[in-house]
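The structures come next, written out as structure tokens.
Each value in this text was obtained by applying a stated rule to the coordinates, not by laboratory testing. What you see is a predicted model, and the numbers here were worked out from it, not measured in a lab. Cβ atoms are built from the backbone, for glycine too; each structure is taken alone.
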Structure P
Amino acid sequence: METGGNGWGNQELEYYTARPQNSFQQGGNLVIRALAEKFTGADGVTRDYTSARLKTAGKFSQKFGRFEARIRIPKGQGLWPAFWMLGDDIGKVDWPKSGEIDVMENIGKEPTLVHGTIHGPGYSGGEGPTAPFALSNEASFAEDFHIYAVEWEPEAIRFYVDDHLYSTRTPSDLPKSAKWVFDHPFFLLLNCAIGGSWPGSPDATTQFPQTMLVDYVRVYKRQ
């Protein structure tokens with residue numbers, strides 16, 4: 001569990017808490033619940049929204065394999081659910097040298113799209129190689145559970161939704177002289193941000209609470 005309301009480098013508006021109001025298990029699912037409420041953390045930071053951000057840092061990390069989660073994302077302007085990975089050396093080399101793999105991100109203004117992206121030194125933030133994916137019937141991803149996955153091996157990361165391969169990233173996708181940093185263990189994160197530079201802020205159409213439901217997270221390693 002990661003807590004705080006410092007914007008997380010993206011001008012996010014929520015305060016991530018460790019409270020059961022924001023993350024809990026129900027009906028076999030992990031529930032991440034985003035609430036519209038004024039909240040002041042122990043650090044004195046006050047925000048108008050709360051949510052949760054879970055990570056496996058210090059508990060689990062792995063180099064290469066298949067990483068997947070079955071998730072039903074929330075919906076609404078300003079919401080930003082994500083299933084992603086960070087290099088476990090981030091405490092030593094900092095971001096983006098650690099590397100980041102965004103298995104799935106969605107922003108509320110794009111209910112029919114999810115994005116898969118990689119970030120590293122010289123190709124981070126808006127410069128990270130990315131690709132969108134839409135369902136064949138252009139349905140909203142919030143209507144049902146979907147399986148979001150990457151298959152990661154030396155010099156290749158493949159992105160899937162419901163076993164449909166939609167993007168493959170290799171060192172050839174990077175800017176000239178940029179370093180491929182996906183050669184060490186990464187840990188997993190699940191969160192639902194509110195607001196920020198990419199999704200924008202909630203507006204009058206955004207209803208709260210919103211829930212991100214996680215049926216499972218599975219990691220496989222090639223034998």
Structure Q
Amino acid sequence: MASDLYAVLIADVVASSSRQSLRQLLGKTLSDASGGHLRGKLIKLPYSVTAGDEFQTVVANLPALPQIILDLRIMFQPLSLRIGVGFGRIADRIQPPVNRLSGEAFQLARQAMQTIKTGRQFKFESLTAFASRNSAFDETINLIYGLHDTLVAGITEKQWETIAAFTSNPTLASTSRRLKLDASTISRNLKRGYYWQLTATAKVVESLIARTFY
């Protein structure tokens with residue numbers, strides 16, 4: 001990977017105007033996400049609210065992007081996020097606050113977000129978009145996530161709850177004890193909540209990013 005290539009992630013909350021106490025929830029969830037992702041060296045800067053319900057960061061480990069995205073979708077439930085990612089150069093020294101930084105990666109992340117908001121990429125709704133200078137990569141990863149987001153849209157609140165509990169300690173027994181549900185219900189919720197498709201997507205896209213940029 002070129003040493004000056006970065007990924008910028010920008011996200012906002014869908015239908016945020018209808019959410020009460022959004023600012024408080026956003027702050028608490030972003031604090032938790034920043035702590036975990038900084039400790040795991042997945043991001044270079046804490047998630048920072050940049051405007052209203054929008055937040056952004058610079059990714060430290062490009063192949064970890066799919067895991068970061070899945071983590072955010074789990075942590076922000078019941079809120080739904082639009083997520084745009086741009087791959088490119090950053091014009092400034094990478095240091096907080098993130099909203100003072102600029103460059104190609106930020107421009108492409110904004111372009112990706114605009115693609116989601118306008119709905120011009122597909123004839124179906126998508127919540128995730130990527131933009132880079134590699135058109136073949138963009139076409140592939142955006143189709144994968146377009147199909148992936150169709151599954152995400154069908155996951156219920158109970159299924160997300162099961163996914164969150166299972167992700168933190170991935171055994172049926174521990175998840176069953178935590179949620180006070182029998183193991184067969186946990187297994188069914190994971191299957192019907194497309195958990196295995198979500199994790200398979202993350203694994204394949206991690207490999208795709210590594211092959212493309214490393």
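Quick notes on this one:
- In terms of distance in nm of label points 7 Å out along Cα→Cβ at positions 91 and 123, the structure with the greatest value among P, Q is Q.
- Value 52, 37, 34, calculated as Cα extents along the principal axes in Å, assigned to which of P, Q: Q
- Parent structure of the calculated result 16.5, given that mean count of other Cβ atoms within 10 Å over residues 147-154 is the read-out and P, Q the choices: Q
- Among P, Q, structure where helix-only ellipticity at 222 nm (-39500 (n - 2.57) for each DSSP H run of 4 or more, over all residues; to 500) as derived comes to -500: P
- Highest-scoring label, criterion being distance in nm of label points 7 Å out along Cα→Cβ at positions 67 and 163, among P, Q: P
- Structure from which 4.1 was derived, distance in nm of label points 7 Å out along Cα→Cβ at positions 139 and 171, options P, Q: P
- Among P, Q, which structure scores highest (criterion: relative contact order in percent (Cα under 8 Å, 6 or more apart)): P
- Source structure (of P, Q) for FRET efficiency 1/(1 + (r/R0)^6) of positions 155 and 195 (r between Cβ atoms, R0 = 25 Å, to 0.05), computed value 0.10: P
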